[in-house]
Structure P
Amino acid sequence: MRRIWLYVFSIICRLLPATRFFGLKRWLLRLAGAQVGDNVRCASSARFQLTGGLQIGADTWIGHEVLVVGGDAPVRIGACCDIAPRVLLATGTHQIAPHAAHVAGKGYSLPISIGDGCWIGAGAIILGGTTLGPHCIVAAGAVVRGQFPGRVLIGGVPARVIKPIDELASSSQS
């Protein structure tokens, strides 16, 4: 990612209406080196502060105050995803150094991959090293790290699979 263009993106977006000028926002993200699909809609308050690659699939919504932050590990957000307000995607973390002055030792980053059609609820935290299969639902406020299959509801702190989403659909129709 080109940091200067991400900075320009954030400055210009502050001046734009929250849910307008999506084409300009896509263009600015592409200028910064991101791979951005068609019809990606990004709220003006979303922030991208990373050095690794960024890929956002077509027809994806990135909500208000979403923060994508981290080091050089890539972030992949699939097509047709919905990311609610105040979601955090953080690739960076630290080694534990129990006997050092700072217990947060040497920093490193791990990739994040969100499958096509996922829905990430408000305030969820997606940590580096996470892979979500296609069509997952992440409950609001969940803290997610690890590998998850597709078509499941994920929730909790730490997050776990709650149930297949096919069971959710059948129980909501009864």
Structure Q
Amino acid sequence: MIYGYIRPLYDDETCEKQIRAMPKECDKIYHELHAKPKKRTVLEELLMALKPGDTIIVERMFVLADTTRHLNELIKLCKKDGVSIQFKSEDICSNQSLTCALQEMMEHYIRFQTDVAKQSAKNGIINAREQGKVIGRPKKPDENIQKAVSMYYAGNFTLLDIKNETGISKSTLYRYLESVED
């Protein structure tokens, strides 16, 4: 049997990119409903359904695993069970010898690590918002901005004076001045 596995990711939340990468020969596609690394019940269901000679197809390494350790464990488990894994984007199959250069392999590894970091950051932002936390740099109080703008237009103050008095940086002041002029 040929199984596909997809899950929502930071750059493919609807899984459309992954679905397009799946070959028509897939007998069944397992679709995880969340992007979180914990409680991947659909992946567990897939792993329990595997028999020797089966193949798992994923769009890229990060679809299957959340860490290099997790990826290594899954590859070992599948090898032990006589199952192969095809990584479409990397053009690698777990049961074939690699014929790529070290540089190419490092590029695959770096992309995997980048995917891990981006997904982790996105999950962190989502969790923070769910807890009611404000994301991003805090805004300056309006009275400080108004004071900085009026000090600037007064012409008696240097940018350093304005920053020391109001806490508004040069770039922030110029950004507000541009919005006032528009």
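Each value in this text was obtained by applying a stated rule to the coordinates, not by laboratory testing. No experiment lies behind these values; they were computed from the predicted model shown. Cβ atoms are built from the backbone, for glycine too; each structure is taken alone.
For distance in nm of label points 7 Å out along Cα→Cβ at positions 85 and 149, which structure out of P, Q has the highest calculated value?
Numbers: P: 3.5; Q: 5.6.
Checked P, Q; max of distance in nm of label points 7 Å out along Cα→Cβ at positions 85 and 149 sits with Q.
Of the structures P, Q, report the one carrying the highest value of Kirkwood radius over Cα pairs in Å, for residues 77-156 alone.
Going through P, Q one by one, Kirkwood radius over Cα pairs in Å, for residues 77-156 alone is largest in Q.
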Ranked on relative contact order in percent (Cα under 8 Å, 6 or more apart), which label among P, Q comes first with the largest value? Q
Tell me which structure, out of P, Q, gives 16.8 once mean count of other Cβ atoms within 10 Å over residues 21-28 is calculated. P
Among P, Q, which structure scores highest (criterion: distance in nm of label points 7 Å out along Cα→Cβ at positions 45 and 61): Q
P, Q: which one has helix-only ellipticity at 222 nm (-39500 (n - 2.57) for each DSSP H run of 4 or more, over all residues; to 500), as calculated, at -5500? P
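For mean count of other Cβ atoms within 10 Å over residues 69-76, find whichever of P, Q sits highest and give me its label. Could you put the intermediate results ahead of the total?
Working: P: 18.6; Q: 14.2.
Result for mean count of other Cβ atoms within 10 Å over residues 69-76 over P, Q: largest is P.
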Could you tell me which structure in P, Q was used to calculate semi-axes √(5λ) of the Cα gyration tensor in Å as 52, 18, 14? Q
Highest-scoring label, criterion being mean projected area of the Cα convex hull in nm², for residues 13-100 alone, among P, Q: P
Looking at structures P, Q, which one was distance in nm of label points 7 Å out along Cα→Cβ at positions 93 and 133 calculated from, given that it came out as 2.2? P
